[in-house]
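Only the coordinates and a few stated rules stand behind these numbers; no lab work does. Everything numeric in this text was worked out from a predicted model, so none of it was measured. Cβ atoms are built from the backbone, for glycine too; each structure is taken alone.
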Structure P
């Protein structure tokens, strides 16, 4: 869980698109979750469907807003339809993994280091903090990432279509005081659309990243860059959502920590933690 803590601490509220915090669960739902874990009716193998489905629907709404009507209303099995479907499947897999991680974290609170069951009042206090963190600040940042990734993926489809006439792509920050130093170092870098630079640095490049790109004609100059001149990007954001067709990376230690499960739970993960993924309407 250490990596999860590191990532969670990196989710600040200095930069955001529209959801600095999220509120989709009621106090009653929180209590039912934590009480279920404490009494053993909720486990990592028997997770609450309402937390999964409400999380997925909330993140999916951000993804769809980012993708826009052109993409999500595309005809069946066209490239735009495939893009939307694969990204939303990833959203549901992420939501299942997030629900698993919450149950796992709460379960670890039930028994202390000596193996004694913790009094319910003490457990509830700590459990409520965990659920609030997972489903407020973190969930808001996750929806913003879904929105930004959907927008970036939709833009990438257009970029590919127009590259014959607009063969260059330029990185753009918002340009205000809240831009992160790493992202400021990328500002105005211009590369060809086909450059592998965009496999690493195509935005979003972090939680609540507001960066984007603009397409340019061949009259613009390509920027010469050296590896030492370029910033380090958090590994889970080193991908191009338009190419990879997902929002949250699942790639071992380079992926989002929600996807990192106990060794004995790998089959459970393969089965999406027992949750169905509804077909796209």
Structure Q
């Protein structure tokens, strides 16, 4: 069995920037351990697995260690593959996922994702978070992830966290953020518990960042940058219970995975 595979850089207009994701096209689901083995072998922050259906696409995302409930950059990469390689003739894609129905629209040079909002709630300061980050945030909030808010972009860029300590926190991941020097806000994203010490650009984090910054700045349309070493750019809009997250994608490679030597038979369910 040979599976089409693509690798793309998401949330960037140039190669070797943004967040790399793998996209694997399937005809039907393989056993979970095979999917996990492929994601582990790819060793990217996420591998997306896509099954074309009649009117929609099934979509799952796996890190090298676990399956996740939502991933922005690998969704954007999946949409680019579908549009670019003829898996649809439409200008809008519907994905079915663990986070429900997700839509991606192609308009101009951008792909725009329609994702659920995950607004954060303020919580008390936490010495364990401060210790893991190596700096004390001015505010701490919680959603799926912890959100640590700093005063300046320079503080966010200078963080050198203790990843082992971050992995011991009771949170899927930690987002750090601050006002941007040349955009509305910047962020970084740390998820060592999921096998991703620092994610280069994180669409799902903006399900929390966009409601926070929209309320703080008093405007729905926001321009964001993720200031990892690779960097990425996102164009966002807060629409109540949904957030629009847009960006560009560049294809890096395409090929095939030969899984002939693996046992791909499903066991009893």
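Using FRET efficiency 1/(1 + (r/R0)^6) of positions 92 and 188 (r between Cβ atoms, R0 = 41 Å, to 0.05) as the calculated read-out, with 0.65 as its value, let me know the right label among P, Q. The read-out comes from structure P. One of P, Q was used to compute mean count of other Cβ atoms within 10 Å over residues 100-107, and the answer was 21.4. Which one was it? Answer for the origin of the read-out: P. Structures P, Q were shown, and helix-only ellipticity at 222 nm (-39500 (n - 2.57) for each DSSP H run of 4 or more, over all residues; to 500) at -5500 was computed from Q. Determine which structure produced the value -0.56, -0.67, -1.13 for log10 I(q)/I(0) by the Debye sum over Cα atoms at q = 0.10, 0.11, 0.15 Å⁻¹, calculated from the coordinates; the candidates are P, Q. Label of the originating structure: P.
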